[in-house]
1. Figure out for me which of the structures P, Q the number 3.8 belongs to, where distance in nm of label points 7 Å out along Cα→Cβ at positions 43 and 75 was derived from the coordinates.
2. Out of P, Q, which has the highest value for distance in nm of label points 7 Å out along Cα→Cβ at positions 51 and 163?
3. Starting from the value 11: which structure in P, Q was relative contact order in percent (Cα under 8 Å, 6 or more apart) calculated from?
4. State the single structure among P, Q that was used to calculate helix-only ellipticity at 222 nm (-39500 (n - 2.57) for each DSSP H run of 4 or more, over all residues; to 500), giving -19500.
5. Just checking, which of P, Q has the largest value of percent of Cα pairs over 24 Å apart?
Structure P
Amino acid sequence: MVGQSRKHQTLNMVKRLAPLVACAGVVVALAALVPDQIDPVNMTISTALDHSWSTRLALAALGVAALALWAGMRAQRAPVGGWPERLIVVWGVGMIASPVLPEMVWQVLACTTLPVATAQLVGRFTDDKRWRVVARPVEWLALAAGLGVAALTYVALPGDGVMIGLVERVLLGVEVATLALLAARLVHLTWAHSLPNLTGPAFRNMSLTRSK
């Protein structure tokens, strides 16, 4: 009984904190994703890692956000089982480990895993009433990510790397938007039931006291 109680408490803590950590990670990443004496058009993100601490911070924050999102969605029993959750975890670990991964390995992980996971989640979200509200936006983001991957493939091969940095950053922006959307929905599902407490007896009594 004690073991089950502790397991329940741990699950409840993960369920409540993971969405907030995911949102915080996205916010930190957005704040850090500012060009710092680098060429955002032609310099790849992998190259920028060697010249910009803000890029390293942003990718690490995104990795933490992705892993927190995965943990929170698992705790909420979201329809992410199987390949989608594996790909989200791989993407998150890849972001955190970006400074030590070979450039080609990181590019493949960063540019394919999350877009593929997003595409697989569209149908699952459509069939789940809790996540149906974000199914269409996720579909749009999956389409945008697919176009980004196609553009990056063209730029990296026959395009001789022209504006490859810009294409990478646009694709990363789509991935960040995906994380932000899923994290926001997870926060709503986790914390929305607590909001009515703000209009509970204590809040009403405080309002009456101020009005006297």
Structure Q
Amino acid sequence: MPRAYPKDRIRRLCKWRFIEQEEVHQCEECVDNYTLPAVFEYEDVWNMRKKCMPRPSRKELLRKSCDWYYKYQEVEKAQCEACVEKSNLHEDASYAYEAQVRSVCMPRKPPRERVKDACPRRFRQPEDIERCRTCAEEYMNDNDAANEVHSLDVQQLYRKCLSGNNLKYRLIEECQQKIQEPEVAKKCKDCIVNTYRWRIPEHMAREARKRCLLEFQDN
């Protein structure tokens, strides 16, 4: 398959690099008007790309982070962008100062709130999203947000509320429910986690139960 002409490739990148339609058109127009030599080298294409798609400033990159951090939260996203814009972040600023601006404009939320924000990205159906948020809200019923990192098992919170109909998590729950002795239940859970590093396919449910759950349940 022949490779696309460089201008065609850069034009496609314009839509990836810019969000506003006006900026996309400006980028595409720049590419169309740029003169490449008849026999061009890599450096010629790179110069065209730098001219038409200049690297965003550090402040612009941080503003774009607001869009990801506050997805589906328009008011908070606008406040975050305004906060970044008011900062004195420039190209020569230290990384420590950039981290300070980020922490002020995008303060890290407690684990429970981060899970609730992630629910719309993980699930599509409204009832699934609401179930996910309720799960995060009710998990261990700990209202001390300042100490949540220490008081909650964060990984377990993520697995429980964001996993959905996850066979691996269901098997871990079965270990907890069906095996009375805590030490044996832990061995059962460790068996599932260590044997199946990723998601367990449904067709392997019987094998997984036999390998871990039934073996430790009988002992």
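1. Details: P: 3.8; Q: 5.5.
Structure P accounts for this read-out.
2. Values: P: 2.0; Q: 5.6.
For this comparison of distance in nm of label points 7 Å out along Cα→Cβ at positions 51 and 163, the top structure is Q.
3. The structure behind it is Q.
4. Numbers: P: -24000; Q: -19500.
Corresponding structure: Q.
5. On the way: P: 47; Q: 66.
When percent of Cα pairs over 24 Å apart is computed for each of P, Q, structure Q gives the biggest number.
Each value in this text was obtained by applying a stated rule to the coordinates, not by laboratory testing. In this text the structure is predicted, and so the values were computed from the model without any measurement. Cβ atoms are built from the backbone, for glycine too; each structure is taken alone.
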